[in-house]
Structure P
Amino acid sequence: MRPSIGAEDFAFMLEARPGSYIFLGNGPTAQCHNPAYDFDDEALPYCIGYWVNLVETVLGI
């Protein structure tokens, strides 16, 4: 993936708290903020699974 600044306003949030910006794939569609963008609802279980796994790892569950 090519380097990206993500969202420039996210830098302000990082001044207050540590964090990171991640990209979760949504298949071959236009990027966000494009009228042709089409969110693939079938991606939801994978995205939710990512966050559940992350929380379980951090909490040591």
Structure Q
Amino acid sequence: MQWSDLLAAFALYLVLEGIMPFLNPGAMKRALLRFASLPDVQLRVAGSVSMMLGIALLYFVRG
């Protein structure tokens, strides 16, 4: 893997993260308030599932 790949992935991450607040900032605020009220365990489970799906997708794409 080259540094340009890592920077391209980071740039794509920033674009995807910016879509929701740009298109619908009110919904983004409501979603963040809901996330803030979730127990830590649920956030950890959601984060670990997200990471595993991302690793699996990366494995199949780059495999």
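Each reported figure results from applying straightforward, stated rules to the coordinates on display, with no laboratory input. These numbers were taken from a predicted model, which means no experiment stands behind them.
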The value 5.4 for mean projected area of the Cα convex hull in nm² was derived from one model only; which of P, Q is it?
-> Q
Here helix-only ellipticity at 222 nm (-39500 (n - 2.57) for each DSSP H run of 4 or more, over all residues; to 500) has been calculated and equals -11500, so which of P, Q was it run on?
-> P
